[in-house]
Structure P
Amino acid sequence: MTDSFKESALKYHTHPLPGKLEIRPTKPLANKRDLSLAYSPGVAHACELIVENATEVASVTSRGNLVAVITNGTAVLGLGNIGPLASKPVMEGKAVLFKKFANIDVFDIEVDETDVDKLVDIIASLEPTFGGVNLEDIKAPECFMVENKLRERMKIPVFHDDQHGTAIVAAAAIYNGLRIVEKKFEDVKLVVSGAGAASIACVDLLVSMGLQKKNVRMIDRTGVIYAGRTEGMNPWKQGYAVETEDRTIADAIEGADLFMGLSGPGVLNAELLQKMGEKPIILAMSNPIPEIMPEDAMAARPDAILATGRSDYPNQVNNVLCFPFIFRGALDCGASTINEEMKMAAVKAIADLATKETSDVVAAAYADEQLKFGRDYLIPKAFDPRLIEDVPMAVVKAAMASGVATRPIEDLEAYRQTLHEFINQAGLFMQPIIEVAKKSPARIVYAEGENDDVLMAVQAVLDENIATPILIGRRAGMEVKIDRLGLRIDLDKQVEIFDPSDNNKHEEYAAYYHEMVGRNGVSVDAARKIMRDDHTAIAAVMVARDEADGLICGKVGRFDFHLREIMHLLGPEDKDQLVSSAAVLLLPDGPLFLADTAMNVDPTDNELVKIAEASIDLVKRFGVEPKVALLSHSNFGTSNAASAKKVRSAGNMLRDSYPELQIDGEMHVLSALNPKLRDTVYSQANLQGRANVLVMPNLDAANIAMGLIRSLTDALLIGPFINGFCKPAHIVIPSVSSRGIFNMTALTVADIQTGSLTRKS
């Protein structure tokens, strides 16, 4: 790992606030009455309800959606026994994954205690606080003892992810692998390299699914675990001490159908692979270097099916496919434990998802991979949005069937809908776009190449390899700022610099510019001056001449000045085409698209339709189902003012053009964003849930709304995206962050690769 990456990681953890978590209230506290409801005397009624019926704690407190991620820091990632204090960044990271993938709140708890019984007492005493416990990074064999004792004492799910998360995802890969090679659990022989917590949990789960213990050969540092062995044994290893003459991996692997490695690099080689049975399944899960590299394995055994723990090879066994979603299901039905039935249900749900047709979102994110069920696609990708639907549903059903659900869910289809609605929430919604951009980085020219935020964005662009940057500006100015900001940009190798004051293309560019805009009153001398001074004009010339694929500007200067130059050179090919814009705000409950935020001052009803159509195309690019609300001061016919009639007319035209989509208006913004309130006003609205696309009646309303939301929340702005130019060009606003510029770059590159959806109108 490079020092520069270390610096980036530390900056990520320290700015703008230390750490990765904060706590926020979910209820208003704006007046004396709110205070009396939140605390005394109103809180007493909630307490009394829990006294009467303990299960009501999930309805009046956050406990039903709160998980404790707990460690003592004795086995942290690849760092070992670093102690509880140093483990806190890891636990906060786990908390973020819970929140982003499954909307589960977490308190990370780092406990300075290594004595098993004392640690168990501490954790068990916290049961009134939490709906579940995720044990993390506790060394073996203590992790077995801690989990077992806690499961006996506690009436909430206790889950050691290092064990069971790994086991569930590995079992899903094996389950599908056996489908492909047409073998059955009860018939296969398994060799396991490693006898730690994860290995034993994996085999335990496979045994629950039909694998015969007599067909398991578990190997640790001493060799094969066999009946009668005493060296290096513990009760958990003893469970797999079988009657066998095998003593080494070479002995054990003869005729094996499955190999599972959770040990270290180099354990498996070509010679050993040759000893395995027909069509072997190999899970080489050691990270970062597996037990055998996939290319070496496939060279030795072309008939093998292979999975690893790495993201750069097919079939990554990644715990994130499991733990957020199994907890989601367990919490939602009030499960008292996570039992074998629930684990097996999760296995089959993950496995079955790989056999289904790939969603558009996943297909776009992994455009260069064949995501069709088979030897290179055994399990879903981590960013498959369907995981949040399929896995919790399966877990809930299993919990109810096995009798551990204290709050059974009666309407499972309604429950599925609530899970579906979470898919479009903000957490990772840019990732598919970023993955698309990585496939073929395009040339993006940045007009303000000396700007701090632009340079920081370019660093991220280079780190993620989503674009080839072209920076307009003075090299000396860039060098000073790169050094001051602590960036790692190599101006000689990683980027192209275009310095307007010292460039041999000046006359050529000036002549081209004059040819394009001379009829707009731009003289030859004026064209020369513009090609010296106006960086946006220069960038637009580069894109128009195909010397760059797209441009980003706007960090410095007025929007209309940038727009003028781009319209001159990259305006719509069709004079009837409308240029419009949309911006997206990433909010805690999901992305919110606003249009038109930059271009059309007072659009007509027909122009509103075009704005909405372009926004719908953009929203679909993100894998989000558009739910469109056309906003007005009028709420479903409460006003017949001209502005209200305009929006009403646009809404009618849109619904006629897109009968398959949820579109309605005119309506108040509260009706658009608050379904319960909307139902009291007009229960037949063509919208379900919260609208995610707000089409504004005019530019004033759009700008005011965007400014209010950004000022009153920590919403991340992406955009505005400009629709209608003949080539990709975007004008950001001066207050946009480096993250916003990075995200804009990703979308621009993805747009270049996959078509011109953002250029439609």
Structure Q
Amino acid sequence: MGVVVLMFNLDNKKIIELLNRKVFSELSFLDDVWATSENESYLGFYYFLKELRNDEKTTVFDEIVLREGSHSLAYLYIGKMAQEIYNKLHQRHIAKYFFLQAMNLDKTNSEAHWNYYWLTRDLDSLLSSLKIDYESKKFILLQNKILNIYIGQMSLDDFCEENWVIIKKIFGDERVKNKINRNNVNGFLALANYFLGEFNEGVIVIKNSESVSLNVIKLYLDSGYISLDQALLKLSLWDREKILKDDHKKIYKEYLIEAEKGLPNPIKDELLKKAFYAGEYLDVLSIFDDKSKDQFSINSIDSYLYCLISQIALKHEINIDLKRYVEEHNFSLSKHGKESELLYLVFKFKLIIKELNFKLLNEIPKNHTIDIYSNYQDACEILENENLFNHSLYKELESELRKLSIDWNELYYQDKFSESFSTLDIQKVKNTELWEHCNAAINNKKYDYVISLINKFYVNNTPTMTSENILGVCYEYKEDYYNSLIHLQKSIDIMYLHKELDFIIISNYVSVARKNEGYKIPEEFYLKLKADFNLSLVSRFKWDYSCSDRGNFLFKYSPFNINSIDSISNQYFYLPNKNQLNDPIELPELSVLTPDSLISTDYNVCSFSNNENSILMWSHYAQQHEGIMVEYWFGGEFPEGYGISKLNYSDSLKRKREQEPYIFNQFLLTKNKEWSYEDEVRLFSPIGKKVGYTSYEYPNFDRSKINARIISITLGYRFPEDKKGLISNLIKTINSQLKPYDEKIKLKQAYIDEFNNFSIVYKDHDLI
């Protein structure tokens, strides 16, 4: 008997816990008290205890029907108990079932409709519940229900015109309104007016309301029936911020209005944040130092960064204590969130800009363009952070750096021009020195001076490709496109005479030709220019130290099939076109690349990697580890029309923003960051899908081939045993053709690392 008393004293919360845990032994007291207890919940608890134990429930269900008065009300009761017991998101279907049964048994069961709506957000059930209560004149109940309807969660387009008429009738009845639910009532009335086309009535309803839901306001604002100022008057602070989006100055203004009310919100940290992003740096410092309101305390490290960055922006002395505090807590910034980390990057960036601006104003003359300075490079690196790129401050930072770069280089070229001008002797000057001087002068907009100087140069010198291009550029800047074209045509003629293709000269010529009204480059000649432009452009991408992380070695993962056998045995690289690549947005169809663009869209590419041990690469490119990885050595010599470069990996939004100023790089030499594990080096060409390779012997080498050779071939750890003889014979054949002093190709095999089952290792393999 004592045990029963103990269990009888369990509260409902504990009983629910035990039911969910299926601890039946501690709930056995319900067998004795379910029918007699004054606790109305015990009957429902017992129903679900019986269900969990797979016991017969007829008797207990009949008792529920008896007590509630009908089968519909019985299911309603059980549904409400299910809501209490099974209150997790994934359990809602249990209560939903019982409410549905209650509704089906009695279409007038308003409470069943209401509970079903709360579970499912079903608007038909909501409307049914409201209609039933209204027709029954249960206005107090209606008032309470309306108070608990959140308009923002509703899919407004789901109601038909007939339903909106009913809503207008119910919500327009003065018996339904009270002071507490008036805003919700008016919100629904405004919605009804809108969807019934009664816009003026809706506007009046909004004006007479203290506040209105955001989605109601947006309907009227987006349709032009109310102004933004009218909308803001009716919204909460948080909704005002949503509707203002990126208008940081207006958002800050709204926060100031709210702060003047003297309420706990907005807190000081939030007010600082809004002032900062509004660019109100004086306000940031003022708010930060304001000690008048105790509840407005600084709790976020972000606030310290807002203050420091504002001090830099205002050219104030940096608060050393704040700077020290931030730097001491730099290691823990990640704990504060991504925003804190990015703000710290902004702070570092601003410090660099401050330092460079100081140099700009105090270091004269400028000895170099700005890009030579390491802190400028550091600033560029900060801007490469993919998270910062999507930050609201990115454009401001990028603009600051660009302006600084322009201002700095402008002074550099002024100094360069002044320096070279004082020592220039047109009769004795070397061509390269003259071109540098002209370049400095052009950067100083001294176009007439350059034209005069080149003409003086011609008194004793023959025109060159470069000198004619300089004249063409000067006349273009003067908007004299006729004379510009004359000189650029001469530059083109000299270029072809000496077989020295230059994509800059070709580009200048085509650009100016298009600016000359009535002149069109003959189609055949234009196609030649386009082809030669791409050949010249590609030739700029030569092998250098950046291509390989291991001196001169690159790796290629591939299946072992007839194609790879053919390319290895005949020693050539195959360059597929964009339709054959695995990334659908490789070599993308950019809007700026049209048939009229000089940059060709028909490039072919062959991919290598600096990553010599990548499980993903083995999986994606080498037949799930059944293929091979070939190690190549490159000497650095490439035939005309073939270039090579390491790829950049970038955020997709950054690529989009940079597609015009860096069109060739974005089109051909950049991939989305998701592919960065490939560490790709790309061989590319606009002229062919195959290019041979061989190890050159000087001085007689074949300029149509790449200077390269195979160092080793590694078999995947799943490479078929029956094919090892084939690849061994292939290697033996190639090795037999090598000169005695040439390094022989090695065969290796990949294995699962015995000390780490999550990695692979390579071991030498004997030729069979």
Structure R
Amino acid sequence: MDFQVIGKRKPIQDAALKVTGRKVYTADMKLPGMLYGKILFSPYAHADIVRIDTSRAEALPGVYAVATYQNAPDVRYNSAKRMIDLEAPRTEKIFDNRVRFVGDRVAAVAAESEQIAAAALKLIDVEYRPLPAYLSIAEALKPGARPIHGGSNIVARMETGEKIPESVFAACDHVIEDRYTTPPIHHAAIEPHCALADWNPQGKLTVYTPTQNSFAFRVILSEIFGLPFSKIRVAAPAVGGAFGGKLEMTVEPVAALLSRMAGRPVKIVLSRRETMMATRVRHGSVSYVKTGFSNDGIIQAMDFRIYTNTGAYATSAMNVAGALMHKIFLAYQVPRMHIQAIPVYTNTLIGGAMRGYGSPQVYFGMQRQVNCIAKILDMDPLQVQLNNMVDPDSRHPESGQPLGNPRPKDCLRRAAQLIDYPAARKAQAESRRAGGRFAIGVGLALGVHGNNCFGVHRDNTSPMIKMNEDGSCIFYTGAHEMGNDSIGMQMQILSETIGVPMAQIDAVAADTDACLWHIGDYSSRGVFVTGAAMQQAAGKMKQALQEEAAGLLGIPPAAIALSDGFAFEAANPAHRVSLRDVMIHCQSAGHGELCVHATYEATRSAGSYGVHIAKVRVDRETGKVQVLQYAAVQDVGFAINPLMLEGQLQGGIHMGLGYALSEQMTFDEQGRPQPLLLKKYGILRADEMPQELKIDFITGKGGEPGGPYGAKALGECPVVPVAPAVVNAICNALEIEMNDLPATPERILAALRKKEETQHA
């Protein structure tokens, strides 16, 4: 089918505003009478607040409110709660008399300027009683460790899949078992966390915030302050980067409390240091993976046990653990699989949602073991992957439901073509024979991520479309614009369906007072769910326009086509009327307006698949890694906007390379996070990207059933295979094993020393 709008390369809708600095973000906003808020953060990893005296701060001219646990709502909540009926561990308060990590909230001030607010913080006198602090999963699980929240430092023990008897592994030709670790890393979005709250005299609270889930924030604020939803409005202006980091509530309740106390709007904008110290990170993990396989490279059984570091509060602990458990079943046709996930409290930064949502942690161990299988059997890793990957007609081993139309084998073959895999393997072999300072290696990995909420809870959204009397239209969507052009994608689908040029379409987005309910923008649901919802709503508007135009054209509605702002007879395009005339007719003859909405529920999931292949050069003397070539191919079903997909894939590779080689949040002996500045954090610079980067997409072949036009998501999946592909390449280059991220020069040199010691022993 020949499409006019979808499938075309369209620039992001607000690109010009962003690059010229004219885009308005929350931090740019200013309301009449607005005050500025600042937060006092804990210097201790774990301590009781014995005494807090705010009198000097309150007396400072220009200070309008000082908040502590003494005057804040004594309500526990979960900042990752999704919807009104979803229960999750409630471990957080706006302020508490106990702090549980360096960066926990102690107090907050609202003042006429940021300078006055900062000066007031210094006048708050706090006496702490230090408590034992546990800065790692191992420390938190030691016998006798004091519970951080009562009961146990284990949040929960979760498992899925039938336990695998030892006899199953005993029957395999080979069994490998190893331990893998991944670090906490920061989202490092360009925009820091911020919020502007306005609690007006009529008792209505409005919060402007760069959130990924406006309706969820409304739920949480309602629970904290005891307000009905009618008295809370959450609106999301432009979001300057999120990657999951703005899915959970952080400073919003503090701004709301200060606004209520001061009787004026209050804006809080965290500095970069504060954002790094006090918000969210990807869950660090320790996993144990056991794999049994036969001499032909067929995997017979895989058993996972993974501990995730949820940090000081539960927030997304259960959600991430549940998500990662189910994702292991999407990759391979393995007869027996079992996984146990154990989130653990520590006195460190809170583990929250981040791009991939558990997949990078669990797939790192899985893909490292697949590389080990190839090494043990002296097989090409590509062949081991092909021997085990799911096929388009595969079904989920737990539910028995179809996996959709997965194309990982097509991804693998295309990636091998892009990078000239035989030549890369030859270069690796020649490098091994030659020895010398520099070693060449090639590694590959499969990554999978589900589309939508995986059946964990309902997943629906309700766009609304209204035609204007001049033939233009506007749609209302709960979706958030986070740089992925979700609004533009919906605009393309709407334009394609009803024939209104994109320039004549506008959107109202992510406003709980203007838009219908939306579950949030996470879980790779943008195209698969939100796009499908818009396709359904647009179809209803198309039908309404056809029925209205039929009265003007004197032909049946089914005979009418819509394109370029006109309604016309499909068999005779010259017989036409403008949509402007259609709408005037609607108002004058029908005495009405055209406004439709659709509530779409995603009843089936799908998997996004990607295969990445890396060719690296490793300096044996320094441990430095250079990625020479990189090929990435993703199965997207159908590309609604190829330009946007390319950007998402390239961005995912960049983020994954940082995870693989350089990014990590560490903690000193006092629990202070390191580093707190982006220039020291380890994000790869543009000149550190692969010298040769080739990307492609697998489309067609029926696309993804249930997705709009056969499309499915891309956003999160590209992050998943990067780290194991790169580490596999390093290991293959040096003939070593590395099971800890990031693969820093220090770790590489240590692995080389260990190899030499083993050879000499």
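Consider the structures P, Q, R: one of them gives 9 for relative contact order in percent (Cα under 8 Å, 6 or more apart) as calculated from the coordinates. Say which. The read-out was computed on structure P. Match the computed value 0.05 of FRET efficiency 1/(1 + (r/R0)^6) of positions 22 and 86 (r between Cβ atoms, R0 = 25 Å, to 0.05) to one of the structures P, Q, R, and report its label. Value 0.05 for FRET efficiency 1/(1 + (r/R0)^6) of positions 22 and 86 (r between Cβ atoms, R0 = 25 Å, to 0.05) corresponds to R out of P, Q, R.
To test your reading of the models, identify which of P, Q, R gives 170 for volume of the Cα convex hull per residue in Å³ when calculated. Among P, Q, R, the structure yielding 170 for volume of the Cα convex hull per residue in Å³ is R.
In this comparison of P, Q, R, the computed figure 3.2 for distance in nm of label points 7 Å out along Cα→Cβ at positions 358 and 566 is attributed to P. Among candidates P, Q, R, the computation of helix-only ellipticity at 222 nm (-39500 (n - 2.57) for each DSSP H run of 4 or more, over all residues; to 500) that gave -9000 used structure R.
Coordinate-derived values only; no laboratory data. Note that the coordinates shown come from a computational prediction; the quantities given were computed from them, not determined experimentally. Cβ atoms are built from the backbone, for glycine too; each structure is taken alone.
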